[in-house]
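Just below sit the structures, each encoded as structure tokens.
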Structure I
Amino acid sequence: MASPAFEEIVEDFEFLDDWEDRYRHVIELGKAMEPLDEALKVPANKVHGCASQVWLHPTIEDGVFRFDGDSDAMIVRGLIAVLRALYNGLPVGEVAQVDAKAELARLGLNDHLSSQRSNGLKSMVERIRTVALEHA
């Protein structure tokens, strides 16, 4: 069910033995992502429940779900990049069917994120699901 972009991340993670390398890889994914336009860093796009500043800007075009995002924390930017790989390009009706927890578990993220980061990740997934369900 996961996108080819997400499967690529899963494969990359299989080559990275220790958590430090995986952590750095997530940060690199975030660095490679285009920054969110400052004009989109508005309260309506802010995700609450995250320890750091997080903005997600979803768009649905021709029934296809996409979102851009940003954060002031490097690891969170990386997590946004991972979520973009998981969700971007899916038909909007399929977004809510993605078992994000199970997919992210394939990366071993659940075991290594602080409870604050895990809650923030959960808040981002909830926001994505809510927007998709509103438009499905």
Structure II
Amino acid sequence: MIPSQRKAHRQQHAAPILDKLHAWLDVSLPTVPPGTLTAGALNYLHNEWPKLIRYLDDGRLEIDNNLAENAIRPFVIGRKNFLFSDSVKGVTASANLYSVIETAKANGLEPYAYLRRVFTALPQAETVEEIEALLPWRTPTP
């Protein structure tokens, strides 16, 4: 679906459900004893409401962060491997490299080919424009 279709679909189907949920929240929140787990959950929902409904107005936004979660899953699963990083500089270098790889993937690039291109072209780059041309979102997909 293109963003405008997605927005129209959300306005038609999701907005009425969220309106009912918000009405229920307005009625229920004052009746729950403060300090309880339920009160904490309802207060959280109340405080985060503008963020929750933001996706209704922009068809480009996702309702969840599954893409980001799936992108970091390999690193979460392998986090014990990071115990072998010797220093803060090593951890920082690994984090930077993972970030570049995942950004390349998110932009439809094959990570190895992208890194090869960057590591080959970057030493010859002399201007900001030449460096910016190497950014993953500026690199044409093959």
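A few comments on the model shown:
- Origin of the value 98, where volume of the Cα convex hull per residue in Å³ was derived from one of I, II: I
- Comparison of I, II - label where relative contact order in percent (Cα under 8 Å, 6 or more apart) is highest: I
- Computing mean count of other Cβ atoms within 10 Å over residues 46-53 across structures I, II gives 15.1 for structure I.
- With helix-only ellipticity at 222 nm (-39500 (n - 2.57) for each DSSP H run of 4 or more, over all residues; to 500) derived as -18500, matching label from I, II: II
- Once distance in nm of label points 7 Å out along Cα→Cβ at positions 30 and 54 is evaluated on every structure in I, II, the highest one turns out to be II.
- When distance in nm of label points 7 Å out along Cα→Cβ at positions 14 and 110 is computed for each of I, II, the largest belongs to: II
Rule-based calculations on the coordinates, nothing more; no lab input. Bear in mind the structure is a predicted one, so any value in this text is a computation, not a measurement. Cβ atoms are built from the backbone, for glycine too; each structure is taken alone.
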